[in-house]
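In C-alpha cells below, several structures.
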Structure P
Amino acid sequence: MKTARFPLLLCALLAAAPSFAENAKDTNSPDTLIATVNDEAYRLDVFRLFYMERLQGNQAQQNNPAFQQQVFDEFMGLIVASQEGERRKLEDDRNVVAALELERMKVMSNAALSAMADEIEPAEDELKAAYEKIKEKTTRMEYKARHILVKEEDEAKKLIKQLDKGADFTKLAKEHSQGPTGKDGGDLGWFDAKQMVAPFAEAVAVLEPGSYTEEPVHTQFGWHVIELEDTRKAEPPAFEDAKPQLIALVKRQKIAEKVNEMRENAMVELNEDVVKMKDEDDKSE
C-alpha cells in the first residue's frame with residue numbers, strides 16, 4: 001500500500017521524550033517500525049534520530065504539520081536513494097566504504113564521550129576553581145559614551161572647538177551626527193570596547209569620565225568626536241547561576257584529559273610507508 005502523507009500524530013510523539021502517553025507505549029520498543037519500503041523495514045528509532053537532527057535550530061517548527069510532513073518526505077527520499085545505492089552495489093565502492101567507516105567512528109566516539117560525561121560528577125571545589133578562572137578572564141570594563149559622526153575631519157575639529165567653548169554635546173550630536181544614534185544625541189549606551197572598531201575602542205579607553213576626545217577619531221565609518229560619560233566593571237554571573245555551564249565546562253576538561261591519556265597509552269603501529277616520523281636530527285633543525 002502506498003502512502004504520501006505522514007501521520008502527524010505519530011510525528012508529534014517522535015519529538016517528545018521516550019515516555020509518551022500510555023496509549024503510545026508501543027513506540028518505545030527498539031523493534032518498532034515506521035515503514036516498510038519496497039519490502040525493506042525501517043525502524044522508528046532511525047527516523048526519530050533523523051527527525052531530531054532536522055529539528056536542531058528549528059525548535060519553533062516542532063508542532064508545525066508542514067515541517068513534520070517535509071521531514072518525513074525527506075526521510076522517504078533518503079530511503080529510496082539509499083536503496084538505489086544498494087541496487088547499484090555502491091556499498092563496495094572504495095569511497096563509500098571509507099565514508100561509512102568514518103561515520104561509524106564518529107558515532108561511536110560521540111556515544112563514548114557522552115557516556116563518559118554521564119559518569120563524571122564534578123566536585124564543588126572543582127566548580128568553584130573553574131568559576132574563579134572564568135571570573136579572572138571575564139571581568140572587564142564597560143563604557144557609557146556618546147559620539148558625533150561626520151564625514152570630514154575639519155567638521156569634527158570645528159565641533160570640538162564648540163565643545164571647548166561650552167557647547168552641549170547631546171545637542172551637537174542631534175544637529176550634526178550622521179550616525180544612527182544622532183537622533184538620540186549620539187548615545188551608545190553601555191558597551192564593551194571589544195564591540196567597537198580598534199581606533200574607537202582605543203580612544204574611549206584613555207578618556208576620563210566626563211571628558212571628550214581632543215582630536216577627531218578616524219574609522220572606516222568617518223570621523224568621530226567621542227564623549228565618555230561613565231565606566232563600570234562588568235561582573236560575571238553569580239556562581240549558582242553559572243553552575244550548569246561550569247559543570248559542562250569541567251566535564252569537557254576531564255574528558256579531554258582522559259582522551260589525551262588514552263591516546264598516550266594506545267599501542268600504535270604506524271605504516272612507515274605512509275607516515276614518515278621525523279628523527280631527532282630533523283626535530284632539532
Structure Q
Amino acid sequence: MDPPVDPEWVEMRAPRGPSAVLLMLLLAAGCADAFRPVIIVHGILDGPEQFRNLSAFIQKVHPGTQVSIISLYNCMESLKPLWEQIQEFRKAIEDIMKDSPEGVHLLCFSQGGLICRAVLSTSPNHNVHTFISLSSPLAGQYGDTDYLNRYLPGCMKKTVFLFCYNNLGQKLSICNYWNDPHHRDVYLKNNTFLPLVNGEKPHKLMKDWRENFLRIKKMVLIGGPDDDVITPWQSSHFGFYDNSEDVVDMRNQQFYKLDTFGLKTLDARGDVTLCVQAGVKHTHWHSNFTVFTNCIEEWLV
C-alpha cells in the first residue's frame with residue numbers, strides 16, 4: 001500500500017474549486033478498490049453464522065472489503081460427498097470471480113480448505129490471488145477425536161477404514177479425506193477424493209489440475225499443536241503420518257517430492273507460507289483476532 005500522505009502537504013498542494021471535488025472523488029474510488037474481495041468457505045457442520053467475527057475482523061482492518069461467506073452445504077449437509085459439494089461451491093466462487101477481474105482471495109476453514117483445494121485444481125480460469133487454508137486436513141485425517149465419535153459413533157481410528165473405504169463410506173465427506181497410514185493400498189484404491197486431489201493416484205487430468213492450481217500467487221497454511229481435531233495437526237501444513245505414526249513434514253511427502261499437484265513448484269517460487277499458532281482449539285480459529293493479525297491480515301491486500 002502507498003505510504004501515508006502528510007496532511008499539511010495536501011493542504012498546500014491540493015487544488016481548489018471543482019477540481020478539488022473531482023480529486024476527492026477519485027481518491028475515494030481508489031480507496032474503495034484497494035483490497036481484493038475475500039471469499040470464505042466454511043468447514044464441516046458449520047455455516048455462514050460462524051464466520052461473522054472473521055468477516056468483522058476483515059472489515060475492521062480493511063474497511064470496504066467485499067466479503068462473501070458462501071452459504072452452501074451448511075450444517076448437516078456438509079457431510080455430503082465432497083465432489084458433490086465442490087460442483088456447487090465452484091459455481092458460487094466463479095460467479096464472484098466474474099465480477100472481480102482484479103482477483104480474489106480464498107479463505108477456507110477446516111473441511112472447506114479441501115473443498116477450495118479441489119475448486120482451484122478443477123477451475124481452469126480462476127483468478128484466485130491468495131489461498132488461505134485455516135486449519136484444514138490437507139494431507140488427510142487420522143485420529144480419535146470428538147468429531148470422529150460425532151460422525152461415526154463407536155468407531156475407533158483403527159477400524160474406520162472398514163467403513164470409509166467402500167462405496168457407502170465414500171458418500172460421507174469425512175471418509176473422502178480419511179487417510180489411514182496402515183492401509184495405504186486400500187486408501188489409494190478406494191478413496192475417491194484425496195488421492196486424486198493430492199496426485200497420489202495418477203489420473204488423466206493431473207497435468208491440467210496442476211496447471212490450474214499453480215495459477216494462485218500465494219498459499220498460506222495455518223495450523224497449530226493445540227487444535228485437538230485435525231490429526232495430526234501438521235496435516236494443516238501438508239505433513240502426515242508414516243506407517244509408524246511418526247509425522248513426516250511437507251517437504252518429505254512423496255506428493256511434494258514428485259510435485260504431483262504443484263506444491264513443490266509453488267514452494268520453490270517462495271509462495272508458500274506456514275503459520276503456526278499455539279493455544280488455539282479447532283472451533284476458535286476463525287474467531288481469534290490474534291490468529292487473524294498474525295496469520296491472515298497481511299495477505300488480504
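Out of P, Q, which structure matches 1, 5, 11, 16, 18, 16, 12, 7, 4, 3, 2, 2, 1, 1, 0, 0 when P(r) over Cα pairs in 5 Å bins from 0, in percent is calculated?
Numbers: P: 1, 4, 7, 8, 8, 7, 7, 8, 9, 9, 9, 8, 7, 5, 2, 1, 0, 0; Q: 1, 5, 11, 16, 18, 16, 12, 7, 4, 3, 2, 2, 1, 1, 0, 0.
Value 1, 5, 11, 16, 18, 16, 12, 7, 4, 3, 2, 2, 1, 1, 0, 0 for P(r) over Cα pairs in 5 Å bins from 0, in percent corresponds to Q out of P, Q.
Distance in nm of label points 7 Å out along Cα→Cβ at positions 84 and 116 computed as 4.0: which structure among P, Q? Before the final figure, lay out the partial values.
On the way: P: 4.0; Q: 2.4.
It traces back to P.
For which of the structures P, Q does the calculation of distance in nm of label points 7 Å out along Cα→Cβ at positions 68 and 92 return 1.0?
On the way: P: 4.3; Q: 1.0.
Answer by label: Q.
Match the computed value 5.8 of distance in nm of label points 7 Å out along Cα→Cβ at positions 36 and 236 to one of the structures P, Q, and report its label. It would help to have the intermediate numbers written out before the result.
Working: P: 5.8; Q: 2.2.
Source structure: P.
Using helix-only ellipticity at 222 nm (-39500 (n - 2.57) for each DSSP H run of 4 or more, over all residues; to 500) as the calculated read-out, with -9000 as its value, let me know the right label among P, Q. Mind showing how you got there, number by number?
On the way: P: -16500; Q: -9000.
Answer for the origin of the read-out: Q.
Out of P, Q, which has the highest value for distance in nm of label points 7 Å out along Cα→Cβ at positions 172 and 268?
Across P, Q, distance in nm of label points 7 Å out along Cα→Cβ at positions 172 and 268 peaks for P.
Where a number appears in this text, it was derived from the coordinates with a stated rule and is not lab data. Since the model is a prediction, treat every value here as computed from it, not as a measurement. Cβ atoms are built from the backbone, for glycine too; each structure is taken alone.
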